[in-house]
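Colleague: Structures incoming, each one as structure tokens.
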Structure I
Amino acid sequence: MSGPLERKMEEIQHILENLIAEAANGTPIIVEGPRDRESLERLEVKGDVISAKTKGKTLLDTLQEIEDRNKDEVILLMDFDRRGKEITAHLIKNLEKSRIKTNLVFWKKLSRLVGRDVKDIEGLATFIQTLNKK
């Protein structure tokens, strides 16, 4: 692996280690769909992962599910595309009304690092596997 690629991989690994720790501490992670959840599991991120878009589920259902967790903070990890940004904005607005802090640190860092190469959380595990092979 070349220098810049190696640094990128190290940064991604560091972000994932922190995400794994947050998940282990019980902070819920909100993703778009079930495949995003599966991708996080492949990356060893285990914990309370909520899919915002599963069959028949509305964003209102997702908001209620988040509120039912009785947590002060959630990690939003939507896709990096336009739709993901729209869902993120909608969730932030509504969660703030419920006084639930939205953590976007992981999303922003990952988006900066892989946003050109990966459009969704679902593709993150495969992207990292590909990087590791180089």
Structure II
Amino acid sequence: MPAVELVAAIRRAGQEAWCTGNVDALDGVYAPDYVSHRPPFPDLRGLAEVKASIAGTRTAYSNIRAEYTEWIAEGRAIAYRYTMYMKHTGVSPTLPVPPTGKEIFLTGCVWIHVKNGKIIEEWDYSDYLGFLQQLGAVPPLG
């Protein structure tokens, strides 16, 4: 799959999975043995774990909207920036903070490796400190 088509497919799959909850939209873009690195969280191994993680996150956040920007694709690598906007209405399995009802956002950069037209590995570097500060779980610095 040409890079421009893969970028479009990644954007569509991300919108479907995160914003509407259709995690099966990831099937056409991600390899079954895909690995997700998202520090400081443990790695997710396999598409089933990633789908479960997204579904769990969606139990804590509603009204999710994602913006994907600044795409770069070269060879077997793709990188992009994102911002996700959401309302904190529940408890996440990975960040067990009581619901605040706050409108919050998360920004990050993702680095992707592709093989045979499918994503096999991702590194997601997000501003979790800023995210936790918005939730009130970590005090502002300074």
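Colleague: Out of I, II, which structure matches 29 when relative contact order in percent (Cα under 8 Å, 6 or more apart) is calculated?
Modeller: Numbers: I: 29; II: 21.
That value comes from structure I.
Colleague: Here's something else I'd like to know. If distance in nm of label points 7 Å out along Cα→Cβ at positions 42 and 122 is calculated from each of I, II, which structure is the one that comes out at 2.0?
Modeller: It must be structure II, since only it matches.
Colleague: From which structure (I, II) was mean count of other Cβ atoms within 10 Å over residues 74-81 calculated, if the value obtained is 13.4?
Modeller: II
Colleague: Among the shown structures I, II, from which was the value 0.80 of FRET efficiency 1/(1 + (r/R0)^6) of positions 34 and 90 (r between Cβ atoms, R0 = 25 Å, to 0.05) calculated? Walk me through the intermediate numbers first.
Modeller: On the way: I: 0.80; II: 0.45.
Answer for the origin of the read-out: I.
Colleague: I've got another one for you. So helix-only ellipticity at 222 nm (-39500 (n - 2.57) for each DSSP H run of 4 or more, over all residues; to 500), computed for just one structure, reads -7000; which one of I, II is that?
Modeller: II
Read-outs: derived from the displayed coordinates by stated rules, not from any lab. Since the structure is predicted, the reported quantities are computational estimates derived from the model, not experimental observations. Cβ atoms are built from the backbone, for glycine too; each structure is taken alone.
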